[in-house]
Structure P
Amino acid sequence: MPHPKDAPAAIVLAEATSQGDGTTNYDFNLEGWSGFSIQIEDTAGGAGNNTYTVSMSNTDAVIGSAVFVAATANAFGVASWTTSAFACPVAWPFIARYARVTVVRAADGGGTDGEWNLTVRPVG
């Protein structure tokens, strides 16, 4: 096991503020990674709520045209997250080239007060 000082750096995927209802995808390349952990800092704000899921792609297509398959339950053991969380994979049953974290903001009531921060770190 590598010493913590040698651990790969975290990648900040999102620092979102003033978000209204909608879906936002954050894609990242997994080249050279055997897995990753994700840290979700959720501030739902107002009447709305945020739901976070992970999907994966093993295609050779460029990231913008890759086909993604739901992976949250298989890799992390939950269907989705709706609050702040730190998740390490419980299983890694696939080889993936790209990963996507999707945030769905709903029931906002017309406000734009959703906030979240997403950070990933390679593991394994």
Structure Q
Amino acid sequence: MPIDVTIVSAAIGGGVAAIVSGAFAFWNICLTKRSEERRQIRELAVSVALENFKIYKSASDGLGTSMWPLDVYLIHAMFLVSALDGSLKTPEQIRKHLREGFAVSEAAMAEALEYNKEIQEPRRKAQ
């Protein structure tokens, strides 16, 4: 009894299609999981930044002082929350990451001050 070539071709084609579609499905699951993790990290950073902003806002209102814009708190929180992936294992790595986070925050503060000066300059000239 000879083997029909069309049946063998269909079986091989079906097997290859199943493997390829399975690989793409697995890849899609991995991408979706990574995207979900990033979304959760962003949500955590935003909630942390908002809480910090509220705390500093109430303290600032009580003292009658000015405070940084929300952007600075968001940048700082995003940088610090990015360490939650488990990559920081030693005290030296943690110290280095915190220093980098503070440097990023200081750069954001300096830029906020510069931006405020640029905005206020035309107002002063108009007066």
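Quick note: the coordinates plus some simple rules give every number you see, no bench work behind them. Quick caveat, the model's predicted, so the values are computed rather than measured. Cβ atoms are built from the backbone, for glycine too; each structure is taken alone.
Upon calculation of FRET efficiency 1/(1 + (r/R0)^6) of positions 65 and 97 (r between Cβ atoms, R0 = 35 Å, to 0.05) from the atomic coordinates, which of the structures P, Q produces 1.00? Of the options listed, only P reproduces it.
Ranked by distance in nm of label points 7 Å out along Cα→Cβ at positions 33 and 105, structures P, Q are led by Q, which has the greatest value.
The maximum of relative contact order in percent (Cα under 8 Å, 6 or more apart) over structures P, Q, that is, the highest value, falls on P.
Using distance in nm of label points 7 Å out along Cα→Cβ at positions 17 and 113 as the calculated read-out, with 6.6 as its value, let me know the right label among P, Q. It was calculated from structure Q. Here helix-only ellipticity at 222 nm (-39500 (n - 2.57) for each DSSP H run of 4 or more, over all residues; to 500) was calculated and came to -31000; which of the structures P, Q was it taken from? Corresponding structure: Q.
From which structure (P, Q) was semi-axes √(5λ) of the Cα gyration tensor in Å calculated, if the value obtained is 26, 17, 13? Source structure: P. Across the set P, Q, distance in nm of label points 7 Å out along Cα→Cβ at positions 9 and 89 reaches its highest value in structure Q.
P, Q: which one has distance in nm of label points 7 Å out along Cα→Cβ at positions 41 and 73, as calculated, at 2.2? Kindly include the intermediate steps, with their values, before the conclusion.
Working: P: 3.1; Q: 2.2.
The structure behind it is Q.
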